[in-house]
Structure 1
Amino acid sequence: RGEAARVLTLEALMRGQDTSGSALVRTFLRESGVPDAAIHAEERTCSTREEVVRGLELLRALNPDPGAEMTILTARYHLARARRLFAEHGAPDGGPIRVIAPEALWRMATAQERAWMAAGVPDAAATQVEARQERILSLAEALIRPMPKGWRARAEIAAGRWWRVA
């Protein structure tokens, strides 16, 4: 609604999806009146770390201002890990980077946006599966934390591709 100069969406098609997250977001943004020139959509990231790394690369390339603000929308069960990864890559939550769940925007949302948010909330069974996967990924992240950062990043990205890609 005119508040963001650019919107980035980076999620690839994942196992079990008919449409990538990026394609869904792009469709919603267009329906909401966001001009195509303001939407940067890629369908190549397959892990949270890869999304963080690519998102920060794009933010810096598209807006070199170190104080540029970016709001990350992610599922509520995913907030803690996403925040940890942004902080690890030099973008702590609460500074120019905010990591929030879409529900945090509910109060400001239009009726169309609220309908889109409600449609995007997974049912209880899917939420349970995603939350379990998130716990497994957080445990794996903790186990490989002693590895050098570069190795850890490559391992997480490779695991994301193996686990999630269609």
Structure 2
Amino acid sequence: DGGLPHLLDAVRGMSTRLHVELVGTGPAASWLEFQIARLGLTDRMSLAGWVDPRSLARRWFEADLALLPGERPGSYGCAGLEALSRGVPVVAVDRGGLGPWLVEGLGGWLVPPGDPQALRDAIEHALVNREATSRLAASGRARLARDFAPAAYLDQLEQHLFAAVRSA
């Protein structure tokens, strides 16, 4: 969806040591594997393929950061919620649909679409400033638990429905 080439570009230019594990399957997997090798990124990036839910939950607890490079609205949203709910900060392309749960500086960072340098800068900032990143992830997780828990969601829905009925 356009975000993977920018992620490759961002990782290629990084001075910070990291390893990006890409989880999931799709039509771009073989192209992505080829590009990782072609760009000499095999020591920095790998493809995990499909991962069962239990293994994925373990991976979140081992992760320092969740990267959501997709540039199509709606792509990767659940992965970001899952990461943040486990206290993993998120760096995502600001392509719509993330705003309700991912607020800049509260759980992660949003970068403009098509900007590998901004993506690189956000990733490096998160990895270099680990203490601040940890606090940011904790605040995002707390906000998620408070504002997006089922009970809170149902309360908000009920308020909107009552308001709609009153105005009708």
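No lab work stands behind these numbers, since they all come straight from the coordinates. Note that the structure is a prediction, hence the values are computed from the model and not measured. Cβ atoms are built from the backbone, for glycine too; each structure is taken alone.
Which one of 1, 2 has relative contact order in percent (Cα under 8 Å, 6 or more apart), as calculated from the coordinates, equal to 22?
Label of the source structure: 2.
For Cα extents along the principal axes in Å, the calculated result is 45, 41, 27, so let me know which of 1, 2 that is.
1
Upon calculation of mean count of other Cβ atoms within 10 Å over residues 43-50 from the atomic coordinates, which of the structures 1, 2 produces 20.6?
Checking each candidate, the match is 1.
I have 3.8 for distance in nm of label points 7 Å out along Cα→Cβ at positions 67 and 147, calculated from one of the structures 1, 2. Which structure is it?
The read-out comes from structure 1.
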